[in-house]
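What follows is a set of structures for review.
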Structure 1
Amino acid sequence: MTDDASGRADDGARDFDVAVVGGGPGGLTAALYTTRLGLDTVLIDRGGGRAAMMQETHNVIGVPETVSGNEFLATARDQLETYGTVLVRGLVTGLEATPDADRAFALEANDDRYAADRVVLATGFTDGRPKPPLPRTGRGLHYCLHCDAYLFVDEPVYVMGHGESAAHVAMIMLNFTDEVDLLLRGDEPTWSEETDRQLRAHPVDIVEAEVDGIENGEDGWLEAITFEDGTRRPYRGGFAMYGSDYRHELAEAVGCELHDDGTVAVDDHGETSVPGVYAVGDLTPGHNQIPVALGDGAKAGLAIHQALRPFPRPLEAIEAEGAVDPATVPAISTALREHVAEHAAHGD
């Protein structure tokens with residue numbers, strides 16, 4: 001390990017204990033934990049992502065609804081910088097295991113190379129988007145039922161889609177409102193016969209016609225959708241259910257096991273089938289929620305700390321190599337020690 005978190009390994013790569021790929025809630029939290037636990041950490045983020053699209057933050061205790069996704073993420077990045085995380089804006093285009101090098105993994109981004117002993121993948125997924133015309137995202141077009149159903153209590157709601165998820169979300173929305181339409185937009189249903197029987201036993205109106213136009217109010221929120229058959233239906237908003245495109249290319253490149261839906265298989269601590277590679281947040285199975293991603297990041301960060309911390313030295317190593325040399329402690333790098341000394345949370 002170099003003394004400087006921006007130091008260079010022998011092959012010219014920037015040298016770190018931990019490299020986090022992706023700057024959403026899961027990746028940011030993993031970097032928070034590894035940095036505060038004394039590990040030189042780089043977070044490489046291309047920008048954007050699902051969290052950045054949020055106009056308001058829901059279901060995160062202690063965070064007001066008025067906080068946008070960009071504000072939420074910017075505050076987190078500012079915190080990481082004060083703790084000593086190295087933040088890099090860029091797209092990681094390569095990840096490989098390097099068992100014969102000083103570090104276990106090599107990453108490529110922005111024509112630069114990074115070396116790290118542990119890698120956290122927090123690259124998430126992209127929602128499948130229906131074709132236009134569409135309401136404004138966050139003002140009538142939504143993708144997260146658990147985040148936004150609260151907005152539509154006793155309001156007319158649509159669900160766009162033709163698969164199993166669209167049918168089930170339409171039925172779930174009956175828990176919040178008695179006005180739910182399922183918009184096929186000219187597509188044939190692809191849900192199962194069993195789901196079809198279940199759906200048609202619920203008071204959901206299935207609309208086959210394609211969307212022709214969108215009407216918004218002065219506040220920017222959706223008011224109504226018009227259809228090619230000449231009908232007009234009022235809506236406050238709704239959900240598009242066209243699947244998810246998981247960004248698992250790096251995980252696949254390094255040999256991580258994937259599930260059939262494209263998510264990355266992980267254990268209870270977020271470690272993938274490749275030792276030393278972790279995945280957190282929306283890239284993994286489970287609920288796509290900020291608090292869940294925060295928990296994933298924390299668990300991965302703690303597991304990495306336990307794997308990489310040099311002390312306590314195992315008894316077997318002490319018996320083979322002798323007692324710990326006082327000159328080798330503390331294990332935290334000079335760069336991180338300087339950040340600790342400057343941080344307002346650190347005692348005088």
Structure 2
Amino acid sequence: MWAEYARNDRRNGELVYPPHGWTMPFDEGVEYLPEAIRNKPRDLETFTKQSNACQKAIRTLADTLQAAQPDITIIFSDDQDEWFYENNMPQFSVYWGRSAPLRPRPIPNAGPATGLGALIAKGYGDQELDVPVASDFGRYLIEYCVEHDFDVSHFTYVEEMHGGKVARRYPKRDGSELDYVRESAPHPQGLPHGFAYVVHRLFEDKPRPILPVFQNTCYPPNQPTPKRSFDFGRAVGAAVQAWPADVRVAVVGSGGLSHFVVDEELDQMVLGGLERKDAEALRSLPRHRLYSAASESLNWVALGGALQDTQLKFELVDYVPVYRTEAATGGGWGFARWQ
């Protein structure tokens with residue numbers, strides 16, 4: 001159904017184009033791109049092969065995580081109009097309540113995209129769960145970070161119903177700023193999708209205790225720099241090493257790589273830096289290429305920081321750049337593990 005989903009790309013107001021990091025409407029993006037990108041294959045056979053590769057890689061990651069049997073799984077991810085709005089948008093935050101609700105997303109009940117909407121909603125969990133949280137370690141991590149010069153926000157519960165506004169302040173080609181504010185009506189609060197996906201697809205709805213660690217990757221003006229993100233991840237890794245409990249800890253980076261517009265060059269910068277454990281390469285990623293959803297690459301950067309001082313080895317399970325349209329909309333879907 002990727003071709004059907006691609007129709008929505010034409011209405012997406014958050015398309016940011018490499019290499020300059022400019023927000024453009026769909027049609028302008030088509031004109032801006034080189035012909036080789038505009039002519040990427042987008043037939044059903046290509047999509048099927050790409051989809052199968054993604055599903056195979058997800059299966060590998062699920063098997064790897066479950067085989068590790070972690071006592072705690074730290075998840076680095078971001079929030080997109082789910083738990084945080086502009087009444088409070090912290091750069092870093094840790095949720096350390098005793099549990100977190102996973103609620104199925106509402107399924108559209110009318111219109112031509114009903115089937116597609118149902119599949120998307122199901123992908124983030126189709127049953128209500130009370131997910132256990134590693135609360136004791138969460139408290140320890142917050143205090144450790146404060147003692148090591150990171151001013152982290154914290155929270156232990158969410159409102160039953162919540163909504164709000166978030167502006168997208170991305171740069172435009174003429175030097176101005178995107179004037180777009182998304183407003184979400186109050187709705188039941190469940191785990192944001194970057195965390196719910198891990199519970200549903202990697203733990204297959206049988207989660208062991210998690211710890212949600214948030215970065216505001218997407219929304220200026222307080223996005224972390226790549227340097228800050230890497231150093232924050234490194235502090236989280238140090239906290240794991242310093243915690244006196246005898247536990248097995250997994251760390252997941254959820255989100256990214258490049259989307260809503262594919263940026264293969266950025267993706268390879270991230271993957272190469274992680275493979276080489278090249279801290280300076282990761283800390284110096286170009287910020288102008290980290291607007292909109294491509295900014296979720298910072299969750300991988302934080303993960304790289306957390307694993308920098310371990311003996312674990314990076315393995316690229318797969319990298320699948322998917323071009324849904326002639327405007328390069330789609331994503332660079334990356335899958336990796338450290339063992």
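Every number in this text was worked out from the coordinates using simple rules, so none of it is lab data. Note that the coordinates shown come from a computational prediction; the quantities given were computed from them, not determined experimentally. Cβ atoms are built from the backbone, for glycine too; each structure is taken alone.
Miscellaneous remarks
- Test item: log10 I(q)/I(0) by the Debye sum over Cα atoms at q = 0.10, 0.12, 0.13 Å⁻¹ calculated as -0.69, -0.90, -1.00, pick one of 1, 2: 1
- Origin of the value 26, where relative contact order in percent (Cα under 8 Å, 6 or more apart) was derived from one of 1, 2: 2
- Structures 1, 2 were shown, and helix-only ellipticity at 222 nm (-39500 (n - 2.57) for each DSSP H run of 4 or more, over all residues; to 500) at -7500 was computed from 1.
- When FRET efficiency 1/(1 + (r/R0)^6) of positions 72 and 312 (r between Cβ atoms, R0 = 30 Å, to 0.05) is computed for each of 1, 2, the largest belongs to: 2
- Origin of the value 0.05, where FRET efficiency 1/(1 + (r/R0)^6) of positions 200 and 328 (r between Cβ atoms, R0 = 41 Å, to 0.05) was derived from one of 1, 2: 1
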